[in-house]
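Have a look at these structures, which come just after this line.
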Structure 1
Amino acid sequence: MQTSIQRPFARPRPFMKRLILMILGVTVQGFGLSILRSIDLGVDPCSCLTQGVANHIPLSFGTCQLLCHLVTFIFVIKYDMGYIGFGTVGNMCFLGYISDFFKWIWQLALPAGFFSAARYCMLIPGLAGLLFGAAAYMCSGLGSSPYDAIPFIISNRTEKLSFRTVRMLWDIAFTAAGFALGGSVGIVTVAVAFFCGPIVAWMQKRLSESLF
């Protein structure tokens, strides 16, 4: 998704408002992701790979996502630490576990087969939560997840490939790897790949105008 990520070492004020926005964003993003995982109509490329990894090792989705992020985090540290901040930690360390928590709540509170019966009805709230949450945490300007940062780093270091091209190839690579490992690919994956960038950019602009 092509968005403008502010670097954390030049944090604009007020800091506490941005920190609250980041925490809210990651929480809402995890909420939306839990619904998308439950309706089984595909997930975003990063979560697709996480699902594939979780199919082959006896760890939770949240732990697998943290491990996948740690691998990409090494490259962010090596090539551009300017993208690292509180938002990096929030998204990298807690998003998967928040999604696991809400998924556990759904299993306790909702009848068996609910998401199978209402999967298309729940598609919109799931996508809305994922996109709004992503926009909110990025709008905070407190850093980004390693997954979102690496396409910016690559495009900044190459003259032949635009950010849009790098991001598309990045998403396709994660989706293909996730699909090969048994991750969920569906209409949500396609929607995120083609529409996530413009929608998140629009939401970021509205949030920035309203809050700052």
Structure 2
Amino acid sequence: MLPDMPQVDGPVVLHGRTTLILRALEHPRWRHGVFFDPERFQHRAYAAAWGRDMLNADAQIMSWERLLREPRGPDDVFFLKPNDDLKYFTGQALRFAEAGDLYQALRKTARPIDPESEVVIGRPKEVDAEWRLFFVDGAFVTGSMYRPSGDPNVPRDLVTFATSAVSRWAPASVFVIDVARVDRCWKIVECNCFNGSRLYSADVERLVIAVAEHQERST
């Protein structure tokens, strides 16, 4: 349940943790301040829309239960991340034995993971750097590198690549797209719900203005 929220006149945008986003989606007043559809913010949707432009285009999607039944050796290494955008754990390369340990730890949290919840399993890849780009109504607004540093400069050809992808499909009117540079090529890592995303070194003022103007046009 949401805590008592202040009375706000005019358009609203919420920003916070996953629990806030999910609770707001259930509320007739506050859901208009959230840009999230769980069916669209998942690896399955990104891969279907962007194909080979995805970093993990060749990854498999399966339940935790199925993964842990696979005949893998304890030292078999793979990349693992949630299929959805609910941030149960951070995507990472790990051994099969470590995946089992992670699953057991997630079963003991305040929000125990469901054995049927889906994960993405792919080959570990060497990534040079990663950027986070913010899009509003199909247009790039701002962004920055977030790994290995917080450089606010976004290469022009990266913006061109991301804008082309977004013109073909987008998960929401306002969202985040993370892109990696791999072997001098751009590859989409994933999208994120704007309402729960870190801003890193993006131009916050420019971003707030763009999202506010979007909300004003939409309400």
Structure 3
Amino acid sequence: MQQETIREPEPRWPALLALFAVAALYFALPSALTPGPDWLLLALVIVLATPAMLSHRRGKHRLGQIFGYTAVSIVTLAMIAALALLVSRLPAHKETPAQLLLSAAALWTSNFLVFASWYWRLDAGGPHQRDLQHSHTDGAFLFPQMVLDPELRRAMGEDQWRPGFVDYLFLAFNTSTAFSPTDVPVLSRWAKVLMMLQASVSLATIALLAARAVNVL
């Protein structure tokens, strides 16, 4: 009888690092574009991410999930608010071209980090639910490994493959650059809606803000 392979739980630190990166990028924005103090977003991420990690380690996955969703929601709202403030201030020409370019770069990077976090948390029930599955065969995204022949997957050692945060980060990066999921088809409606929102934010950031900054250089 073939012995069942014991799978290690998916690490949470890449998703946590993404949230801290977004909070750090917040400091690159002009103070006028940050609702509240510049340090507020980073403080909220620390306050929410710490109990989320502790809850996960103690086996209280539902509680950790609530803290995680709250942290990502706050970061998402902060990003959208900063983008709305920047767009509203464009006609007044209050930001220098350098500030516009820096803000556009920070918001564009925050965009794919934030949506990668959402995809990672929502797909196939979230990371904890994926840990309980032997392989990733049912989710909102059709990853290339999911369409491989079972015999080939076993030969490649990928019979228990599941996506990690980097896979969702790659998906989100492609959506922000190519405005499409490239090699990962989208299966569920909620994922299609999120990807449309992400592409819209990316398009607004690149086409409106960066083009405006280059135009006035």
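Each value in this text was obtained by applying a stated rule to the coordinates, not by laboratory testing. Keep in mind that this is a model prediction, so the values were computed, not measured. Cβ atoms are built from the backbone, for glycine too; each structure is taken alone.
Descriptive notes on the structure:
- Which entry (1, 2, 3) yields the derived value -24500 for helix-only ellipticity at 222 nm (-39500 (n - 2.57) for each DSSP H run of 4 or more, over all residues; to 500): 1
- With distance in nm of label points 7 Å out along Cα→Cβ at positions 21 and 173 derived as 3.1, matching label from 1, 2, 3: 1
- Among 1, 2, 3, structure where Rg and Dmax of the Cα atoms in Å, for residues 53-156 alone as derived comes to 16.0, 49: 1
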